[in-house]
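Presented below are the structures under discussion, each in the form of structure tokens.
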Structure I
Amino acid sequence: MAGAGSSCGAPPVAATHDRAGAGVSAAAWRLLGAALVSQIGVSVVEQGIPTLTGFVKSDLGLSAAAAGGTVAAFTVGRVLGSYAAGVAADRVGERRVLVAGGVATGVVVAAAVSFPLGLLITALVLAGMTSAASTPAGGRLVLLAFPRNRRGFALGVRQTGVPVGGLVAAALLPVLAHAYGWRWSLAVAGTITAASVLPLMLSKSERVEELPVRTDSWSPLRDRTVLLLALWGCLLVSGQYALVAFFALDLHHRAGFALATASLLLAVSQAFGIVGRVAWGGLSDRLLRRGRKPLLVLLTVVAILAALLLFALPRSLPAGAWVAVAALAGFALIGFQGLWVTMIAEAAGPGRAGAATGFGITFVAAGIAASPPLYGLVADLTGTYRSIWAALAVVLTAALVPAAFVHERR
């Protein structure tokens with residue numbers, strides 16, 4: 001396994017780090033930048049497809065359920081492909097997998113725009129499978145380039161590519177769809193995804209340490225900590241997508257905000273989610289002697305507090321107070337992924353980081369797919385969006401259990 005991931009024509013750069021992590025080379029920071037650009041590119045498609053739901057529904061004459069199923073096909077592909085992509089990153093190198101995955105995703109999405117509905121859905125599932133390389137391979141790339149006391153920050157920065165890509169998609173794709181049609185908009189998104197791997201192809205590899213050759217039969221199903229972190233991520237991500245799907249609607253119906261105003265408050269949550277991804281990971285680096293687990297538990301408690309505030313606060317609350325609540329909710333419910341990716345990759349060790357992260361992303365992607373309809377069902381049964389936050393508080397309280405039993409390697 002030694003030297004895996006130094007492909008794409010670039011020889012490994014000699015590590016210039018103290019093994020304790022006293023310094024980080026310029027090459028590592030450049031590699032992080034390239035990995036971030038690649039993640040943004042993939043997220044333009046992943047986060048952008050749902051923004052085109054209305055255009056797809058209208059153009060193809062679909063029911064709401066059929067339109068939702070069409071745009072969900074990409075997420076289904078991610079569920080199916082994440083673990084395999086992670087295993088491939090460990091075996092053949094994360095750079096090869098990242099570049100191949102980004103190019104394949106872009107090409108398939110761009111080609112799919114000319115397909116009839118049945119083939120379009122199939123192509124979106126395939127594109128989701130190829131895009132699944134982004135987190136396990138990208139996370140492994142950054143993990144191996146940075147010493148342990150900088151990994152939380154670095155992986156948090158890389159994970160900001162998901163919401164940043166979502167912001168780019170939300171600003172760009174609907175405008176293009178309105179002017180030229182959703183097919184052209186999706187083709188542009190695919191082109192962006194394919195082009196986003198160019199910096200990665202031109203950057204040099206970086207390693208803090210040589211990877212050991214694995215001779216055991218490790219499996220994530222037999223690694224208790226990886227399993228617990230995968231379950232924790234699945235529960236936490238349900239809060240992220242409850243917030244994205246229903247926060248603005250709840251404010252509109254309960255507090256009387258215009259949808260445009262409520263959407264701005266959701267944008268506050270998204271912005272603080274970006275901050276949180278860096279902050280939680282970076283703080284775990286600063287407190288590394290105590291381990292990252294205490295922050296995992298603290299993050300869960302903050303998320304529970306945010307859910308309880310969303311449930312309990314009165315409808316008469318002024319807009320400024322809702323801004324603070326939106327910021328707190330985004331900081332925990334959207335900002336958790338930097339710390340989570342760091343912990344699950346470190347739990348398995350560098351030689352298995354791709355497989356472990358891919359395994360965890362399978363759980364997270366399943367949580368993403370299931371959360372909006374399940375929380376929507378809660379609102380339908382109770383007749384109010386407010387009840388979603390009570391249900392979320394229960395789910396997040398359950399997440400304290402896997403967090404408490406996580407065992408860190410020190």
Structure II
Amino acid sequence: MLAPTCFPFQVPPGAMQRTLVFGDLHLTRETPEDAVDDVVSVISGHPGTRLVFVGDLFDLSADQPGVDRRKALAAAWGGQPRVTRALAEHVDRGGSLWLLGGNHDEAVGDPDERETSLAALGVRGGAASRVRTSPWFLRDGGLHVEHGHLFDPDNAASHPLMLGAKSLGVHFVEEFIAPTGAHRYLNANDAMPLRLLMSAFAWYGVRGPFVVYKYFDAAFRALFASGPFFREGAPDDCATQEVAFAEREELGVELVRELATLGAAPTMQSFGATFQRLYLDRVAATLTLAASAACLATGKRGAAASLFGVGALAMGASWALGYDRYGGSVPSLLEEGAAAIRDASGARLVVMGHAHRECLADGYANTGSFSFPKDAPGRPFLEIEGATDAPIAARRYFARRERTPR
């Protein structure tokens with residue numbers, strides 16, 4: 001385990017305050033105790049540092065679906081008293097805290113809810129000034145940090161600063177995972193639906209059919225909330241939010257507006273894109289082929305041949321659109337987005353989370369998920385080194401000691 005590290009509060013001119021960046025903790029009431037233990041340990045082990053949580057600290061969409069954002073955020077802080085206390089002590093003792101909203105906890109970065117977080121942490125006055133929150137991104141010299149979901153079509157918003165409209169990903173968490181309790185799907189969403197639906201019977205046994213039913217219920221609800229029914233922010237509201245954000249972050253409004261154009265178009269803006277992303281074209285083709293087999297079994301050869309032709313053609317077209325329309329694409333989309341941010345803004349290092357995949361590349365780093373490490377020697381996070389105008393990301397892992405029975 002990383003040893004507790006003391007660090008002087010006075011940072012030399014030109015040097016960056018020691019900065020640790022964590023992504024995608026997804027804290028809920030279901031979070032295992034060992035994960036909470038590790039979060040608290042790594043916070044308390046690095047006094048005086050700048051701790052950055054780059055989105056999805058909480059999973060409000062899974063834990064508090066449909067609840068008013070202020071109540072949901074207050075409940076999330078209250079539901080993790082040990083983490084809340086550790087962060088409050090960190091700030092009270094001179095450390096800094098950056099909190100960015102993610103697609104599953106956008107209330108954390110909502111400017112209107114900043115006081116909710118400060119009240120939960122119990123920080124006031126000068127200590128409160130060491131807590132920065134943002135619904136989109138934060139910068140320090142050449143360092144740019146944001147969650148990254150804006151470059152993932154399934155989780156992108158129509159505008160980075162228009163909060164409240166559901167993405168396809170959040171829709172499925174609220175409409176499928178939360179009501180079924182199928183939380184294993186939270187970190188298995190990059191597989192194709194057939195494989196995931198088959199796994200429902202292995203994971204949930206007799207509840208498998210209900211899980212499958214709720215998947216299709218959520219899918220069709222998403223479909224009929226897409227295209228012309230998709231809620232988007234009004235252009236005037238977006239412009240107002242851009243000006244306010246630029247003032248808060250002391251940035252030029254033109255830069256903010258240029259960065260706002262870089263994100264992906266939300267899948268749910270398009271009825272056709274939503275239909276294809278949910279593989280409903282493949283479902284329809286499969287049902288048509290099944291109907292063909294049923295007609296053949298009952299002696300209706302003409303109908304069977306017609307249905308088989310339609311089903312085969314539809315299946316071929318579906319596969320031509322892509323066998324796997326999600327897996328592996330999000331990490332590359334985020335890396336491409338980071339390059340676009342650097343080109344547009346002059347940032348030297350862009351740090352994101354969201355993908356749950358670690359990455360260290362030229363000018364880009366991804367935290368991976370602290371709570372859900374994938375084939376890692378410990379829980380991954382990043383340390384930012386170097387000068388303020390030339391930051392460098394270094395990979396770090398938190399590996400807990402063997403525990404003794406309590």
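In this comparison of I, II, the computed figure 3.2 for distance in nm of label points 7 Å out along Cα→Cβ at positions 302 and 358 is attributed to I. When mean count of other Cβ atoms within 10 Å over residues 78-85 is calculated for each of the structures I, II, the largest result comes from I. When semi-axes √(5λ) of the Cα gyration tensor in Å is computed across structures I, II, the figure 33, 27, 18 traces back to I.
Comparing relative contact order in percent (Cα under 8 Å, 6 or more apart) across structures I, II, the highest figure is found for I. Where does the value -25000 come from, among I, II, when helix-only ellipticity at 222 nm (-39500 (n - 2.57) for each DSSP H run of 4 or more, over all residues; to 500) is the thing being computed? This figure was derived from I.
Bear in mind that the values in this text are calculations on the coordinates, not laboratory data. Every value quoted in this text rests on a predicted model; they were computed, and no experiment measured them. Cβ atoms are built from the backbone, for glycine too; each structure is taken alone.
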